[in-house]
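What follows draws every value from the coordinates through simple rules; no lab data is involved. Since we're looking at a predicted model, the values are computed, not measured. Cβ atoms are built from the backbone, for glycine too; each structure is taken alone.
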Structure 1
Amino acid sequence: MTTEQIARKDKNCLLKFTKDDVLLKLRLDNNPDLVEIEEFLEKNSIMEADYDIIKNKLEEEDEGWFKIAPNLDLPVEDDKVSLKVTKDKLQALLTFVPGRDGKQLQLADVKDLLAAENITYGINQEKIKQILKHRNPVENSIVAEGKAAEPGQNAYLIYHFEEKKKQAGTLREDGTMDFHSLDLINNVRKGEKIVTKVDPVSGKPGIDVYGNEITPPQPKDVKLPRAKNTVHKENDLYAVKDGQIVRERDKIVIKPVYQIRGDVDLSTGNIDFVGSVKIGGNVREGFEIKAAGDVEINGNVGAARIEATGNVLIKKGFLGRSKGEISAEGDVNARFVENANIKANNVRVHEAIMHSKVTAKDSVIVTGGKGLIVGGRIIAQNLVEANLIGSSLATKTFIEIGLEPELKKRYTDLKSELTNLENNLDKVEKSIDLLKSIQQSGKKLPANKEEMFFKLKKTKLELKNNQVELTREFEQLKEALTASEKAVIKVNESIFPGVQLLSSKDKMIIRNKISQAAFSEINKELRQTTI
């Protein structure tokens, strides 16, 4: 027997042989069993083991080495080694069992075994050397390792908008909550990028312990979503219309009209939309609608605020309570208007306008049904027409026709600006002509004159551009002013005392009831004419 340590092991214990003794070490993590230890020792020809010591060590849960028997002359055994490869072929695992006084394996023996198994890549010779040197039992130690394939990246989509989620309200700067502003609409503008596709990226191949290439999995591709009112440009999706962007399963839809089936209230919040808006119910007090298009409301409008770049249609009434406002670049139509403020191009009301301020660039007409205007102030550049104006109670009612005072002032200011601009332009052109004549005479302009010449030409261009813009505005106002000189107030049935009529240059107070009459400015005076 040599003095080298020779070991055996099973799940219950480890054996170590010295020159004089047999040592045992319990594998407490595996809950060793005394009967199984006895069987293991018999298999290894340990016939004189002290089982009382083993039993005591089990009870004490001793993890150290302890003597169980003297070392007798045991049979000679050679070193044993075996290999196995993992299912993914990325690791070769070695199990080594040292022998007793028999043949000891060398590095070349293990290399021959690896070659016989066709294992050629990632062999860790240094680790094999250490296992053979220390001669301790080893189980499934990694002695060769391949390189796994690096997966690529699947294609994916980037959405340049977030789906709005219902919320209780928005936080104001002062820390209070605005329960009317829920910010539920995803607005998108024409030409805006809404989705981008990022292409897939291929992975990198690997190699197994047999030296074979491992192909990485093919990355998955993805298509840009199907979409209405959009256009594809390479890997991007763009909106071709203003509207509300909505995700419907695997589709994207841009809706140019925002529809609410019921009321505008705390469940919907204020509406701010880049297209037209349709409301199936009413607009409750305190709410706002802003639309870059038309607004159509099937019900009533309370003390709310509506702003539209197109027309506003209210199929029932507008009950403003002195707080409700409508501002439209197009026309406003309603069944009746009470205690409200309206600004529009034309205003058409079926039943009545009561105690309201209505301003129209063109006309205000109340002729359907009762066709009443009473209380408040009505202002129109060209026409105010109603069946009845005022009431038998002499309710103060103001009707004003002709160009608005601020527009008339702008017209006068523009006329003066254009005159000054023409004078300045004339001076600049004369200075330019003078410098040109010096050049044409063959003389070279001094440096300061050259700089002046350049600045004068630049100034002339700026003045000309300004002149074009101001002239365009001036002509538009002139046309409106000319049209307003023919402005008229038409009364199809009766106008009552308490009504005051105003034009650009005159006013008239109605002192007696008048039937079926028209009023217009003639020679700077408001006069009554026949319809």
Structure 2
Amino acid sequence: MSNFCFAQTNYYVAITGNNANSGSLSSPWKTIQYGLNQLPANGILNVFPGTYSEKITIPNNNITLKNYSALLPVIDAGGITAQNAILAVNNKSNVTIEGIELQNNIQNDAQGILIEGSGTNITVKNCKIHDIHFSANPNAAVNETVNAQGIIVFGTNATTAITNLKIQNNELYNCRLGYSEGIAVNGNVNGFEVTGNNVHNLTNIGIDIIGHEGTCPNPANDQARNGLVKNNTAHHCIAAYSTSGGIYIDGGKNITVENNTSYHNGYGIEVGCEKIGQTTDGIIIRNNVFYDNEICALAMGGFAYPSGSGKVINSSFRNNTCLMNDYSGSGNGELYLSYSENSTIENNIFYTSTRNILAYAELTQPGLKFNYNNFFCQAGAASLTTDWNGNEYAGYTAIVTGTATNTNSIFANPQLTTASGTNPDFHLLTSSPAKNAGNPAYVPANTETDYYNQLRVEGGRIDCGADEFGSVNLGIDEMEISKFSIYPNPATNFITIDSEIPIGKYQIFNGSGQKLMEGSERNKINISELSAGLYFIKFQIENKSYVSKIIKR
């Protein structure tokens, strides 16, 4: 092997290169694996556009693999069976994979990207992954022994978790997955984000957060936990051989699922627990939209508790908009409840399909809080139906009385801007009865926004559904970013506003929309009296209102 001087940080690979080269911009290497093997600590391997026929293993810690230009390089694994994954990360830390297209891995247990073992600070972002198939035959029989995965994370170390994992802004599509998933986080993973991804046209589950499968040999650590699933879009994730969720939480713990879009999947989202004697615990589902899904918007609970599955506990489904689901006519409507304990379903909009079915609940749900929702079906209140613990109820009043739930809910047209199963707009109209119809005691988390990235409470009381009417957008228009900055952020005592344009009065709000401070300082603002947390600062620039996030340490 040749010896190279690695004084520089950036190195390069191009299909026109040569592995005898220096790896510089003007003298790039030829193959990605060779380039990775030469990188020093904290090295960056920039890959020129082109198609590279190889499979990759990350050899060391502290490596970045990324695209060189806007045109993504393609790693094509066609005909290569040496390892299951196109790109494998085993027991590594401080690794970033960015802007790479991976395609054509066709074999049983095929994987696009595999992250396995333990490690910290692992990021996969802005990648495209497609045509990952368990078989070359699109009509091949499917059973539990055939699998393929787009991005799969296995936390397999008994004591040391995978931490600070980020899967961001990737597109994953056109994969035949068998009994597996598009993106999955499984086993001993503690602290992760799956955000901004677009998963679509898959033959099974879109995004799956998993526990209790024996992935980690220590049962106490064998569940993905303390994670965030946010701003993803999942659509057309449909299996002919089972019901597949756009998003599925199976055995996870302390997971927040927010601001996602899930449509034309089997379930919009499923929260379950497949393993007998185990629990899925502390799942927060908020500010999402679920529409035009095959079976229902939400399926929640152990499907065969106690003899055939575990159970779901201490979970909530709040401020979601569920529109015209159950297009297959399964009889589940918007909600399918199997067995859960101490769950909350409130502040949602449930706008049924023309079948007028609200929910199907197989069993009694101990500790269920089901209230402050906005129900609607176009045929009218008398046509709404529910099957609840073996009893059928026809009509909204009969449902409230018979199920002993929803005493503070309403039946009314929520007046969405466009109530369509094909191209909906979930903004509430001015006259919407969903405004201020949520639980008056609900206080949103500091980091919580509505589906449209607006303040979650406007006017003192939360709305039903994913949209908060009349709230201001949290973020500066892109055209203004170059003219405006706040620093330091996070801050302890003062923030400085640096703007090319004069700023008018400012106001600072907490996550509940409560105004805490206001003033007209032009540059430096004293925030020392605020408690540590996330806040929103609203101000005027050129007669326009803007809101930005600030963090107080």
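Please compute distance in nm of label points 7 Å out along Cα→Cβ at positions 315 and 395 for structures 1, 2 and give me the label with the greatest value.
2
Distance in nm of label points 7 Å out along Cα→Cβ at positions 203 and 299 computed as 1.9: which structure among 1, 2?
2
Output the label of whichever structure in 1, 2 has the greatest value of mean count of other Cβ atoms within 10 Å over residues 259-266.
Structure 2 gives the largest value of mean count of other Cβ atoms within 10 Å over residues 259-266 among 1, 2.
Computing helix-only ellipticity at 222 nm (-39500 (n - 2.57) for each DSSP H run of 4 or more, over all residues; to 500) gives -500 for which of 1, 2?
2
For structures 1, 2, which has the highest computed value of FRET efficiency 1/(1 + (r/R0)^6) of positions 75 and 155 (r between Cβ atoms, R0 = 30 Å, to 0.05)?
2
For Rg/Rh (Cα atoms, Kirkwood Rh), which structure out of 1, 2 has the highest calculated value?
Evaluating Rg/Rh (Cα atoms, Kirkwood Rh) on every structure, the highest lands on 1.
Kindly point out which one of 1, 2 the value 26.9 was derived from, the read-out being mean count of other Cβ atoms within 10 Å over residues 291-298.
So the calculation was done on 2.
State the single structure among 1, 2 that was used to calculate distance in nm of label points 7 Å out along Cα→Cβ at positions 67 and 99, giving 2.9.
1
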